[in-house]
Structure 1
Amino acid sequence: MKQDIQTTLFQLIKQKNAGEDSLGNVLSDILSISSDAVYRRLRNETALTIQEVKKLCVHYNISFDALCAIGDGKVVFSYPPLDTFDFGLESYLEGILQAFHKLKQLTGGEIILSVNNIQFFQLLNFPQLMRFKLYFWAKTHLQMEEYKDQQFKHEKTSDTAFSLGMEILQVYNSIPSKEIYDPEFMRGFLRQIHYYYTSHLFEDPSYALFLYDRILLLSSHLEAQANCGKKFMYGTQAPANGNNFEMYLNETINSDATFYYKGKELQGVYLTHNLMNYLETTDENYVNDSKLIIDKQLANSSLISVVNEKERNNFFFEFNKTINSFKKKMEADF
């Protein structure tokens, strides 16, 4: 077992363990060896056997292929299979939160996002929007049988789902981020609401207007964060320190949504997959290539948080204009 592979494996295990238990005791139980023998392996004084690697990979759900070179152009991704979703808001958020626990453990963590249509984390400031987005994914895009004859209902977000969303937001807000937006931001989401309205898929048609009002609040809140260059939850005040937010405008279009993260211990990439699902990899070559592309996107975009007031104001003016245009079409029917 090459030392670099063994070191990488233990780094991944430490992230998954997240300090919840003594790593020595946990690995001792999994491998059925003494704590001294475990620490010799942790210090790379003793190589792991193939059987020990298998036990650790199976226990922690780590791909062995991801630990070693498997050839140029071949990358191992992990993703939540569709059959693990019950498409409730709580289940979806629990999966996202598990991923964020890993980010929270990174030293000096940072995030770079290219936003394609929606900014998922900002959407969590308004749980009603997230609930509709998830419902639309399950019913219209995936055509889940249990949603076939349903209309979208106005239901209060559960306390559990609300708490999960706030916990994800807290972690997201605590990590400095650079985010690239484009003029198509939220346009697709606006059209989805209009589609449900004109297709009579809202149990209460007026709820569509309510969702548009929520998006106007989202616009206002995002603009407030861009003005001060700080991320904070809706209904609270911007912090004096930390939570740095750099908002960039790409005047053409972001062709995909890439979530790049980096810390002292690790770097990786999340990609949107099947519309609302996600892929993740820590493959060094793929991550470095992705970082190179996203750096070029940043270089070709304009920073509009804190500075460039004219461009920032114009972006949000046009965004609000589009929201109100959809809303007025609907108000004419009432």
Structure 2
Amino acid sequence: MNKKTILTVLSVVLLFLFLWYGDGHLSTYAMRIWEEVGIFLMLAASYNLINGVTGQFSLEPNGFVAIGAYVTAILILTPAQKEAMFIITPMVPWLQNLHMSFFPALIIGGLVTAFVGFLLGFPVFRVRGDYLAIVTLGFGLTIRVVSNNTVPITNGALGLKGLPTYTTIWWCWGWAVFAMIVIMRMVNSEFGRAMKAVRDDEDAAIAMGINTFWIKMTAFITAAFFEGVGGGLLASLITIISPTMFTFFLTFELLIIIVVGGLGSMTGTALATIVVIWGSEILRVVEQPMDIFGLHIPGIPGMRMVVFSVLLILIMIFAREGIMGQKEFSWDSLFNFFKKNKVAQK
């Protein structure tokens, strides 16, 4: 292995050493946030693949996350739990007795979501730009309506409660690291260059002989798979799912992350995920009563979102392309930075 590969492996090892230390020393609350960071990192990276790298303005994540969550939840529930849960309408027989462990349930949840993405890709990629956004937004709304009305499968508005708690910090970050490796290798390959060509000028890419439809489909299916797995992890983490969870706000939150980090930058996505998820929790302090210079300020519910929105506006004003723009972190750029500083000091 060359030096850069060794450094990358060491970085991943240090990450998991930090998680191992945190699992035994940090509070449950702090570890819960790190679990959410891991899940949202995978969701945001996969969303950035289709939206940032391939340049397709899609608003589908909440729909794909919902599919993955429901499929995984149905598979990990035992027949007895399903019988007790479906009190209005019994569950369909072919799902009632279906039960498996967590890992294959996640894989199947991802594959089912990827298959839905494959079917959805044929009609949605007949359009571009704002029209694509409208179509995929409609898909997310449709999934929510379907999950609310297919009572024998999803339990309707009652949702699925008391799911087994299989999701841990290791599941979250194991999948997050795996997704980042797969997506980064895809982005840095010839296929990734074709994706960027579609993003920069689709008509020129077609003229160069690139099959833009299948390039977009592959990015879409890959994103769907990881979003489905992320939905399964999220379902087992919070142990309850219902149609009201998978609104456009989930997509909007992921959109904020990839825009703040930089469209097309996976490194920026990782940084922005930490900033957005941790930042929204840290700002809870502004909702607490406080005394400033003898002035008593009562707690104002929702104030953290006001402050958070102002901070996002400032980031967009002073860093219009996000934290990283379309750039990625590389060991070469880090080495060159230290070399330049060393030369400047001399």
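Just so it is clear, none of the values below were taken in a lab; they were calculated from the coordinates. Note that the coordinates shown come from a computational prediction; the quantities given were computed from them, not determined experimentally. Cβ atoms are built from the backbone, for glycine too; each structure is taken alone.
Comparing structures 1, 2 by distance in nm of label points 7 Å out along Cα→Cβ at positions 26 and 250, which one has the largest value? Max of distance in nm of label points 7 Å out along Cα→Cβ at positions 26 and 250: 1. Which structure, out of 1, 2, was helix-only ellipticity at 222 nm (-39500 (n - 2.57) for each DSSP H run of 4 or more, over all residues; to 500) calculated from, if the result is -15500? Corresponding structure: 1. Largest in Cα Rg over 2.2 N^0.38 Å, for residues 218-321 alone among the labelled structures 1, 2 is structure 2. Suppose distance in nm of label points 7 Å out along Cα→Cβ at positions 50 and 90 works out to 4.5; of 1, 2, which structure was it derived from? Going through each structure in turn, the value belongs to 1.
With mean count of other Cβ atoms within 10 Å over residues 34-41 coming out at 22.9, pick the structure among 1, 2 it was computed from. The read-out comes from structure 2.
Here mean projected area of the Cα convex hull in nm², for residues 42-209 alone was derived from just one of the structures 1, 2, and that gives 14.0; the source is 1. Using FRET efficiency 1/(1 + (r/R0)^6) of positions 58 and 194 (r between Cβ atoms, R0 = 30 Å, to 0.05) as the calculated read-out, with 0.05 as its value, let me know the right label among 1, 2. This figure was derived from 1.
Here distance in nm of label points 7 Å out along Cα→Cβ at positions 234 and 298 was calculated and came to 2.8; which of the structures 1, 2 was it taken from? Value 2.8 for distance in nm of label points 7 Å out along Cα→Cβ at positions 234 and 298 corresponds to 1 out of 1, 2. Which of 1, 2 yields 20 for relative contact order in percent (Cα under 8 Å, 6 or more apart), as computed? Value 20 for relative contact order in percent (Cα under 8 Å, 6 or more apart) corresponds to 1 out of 1, 2.
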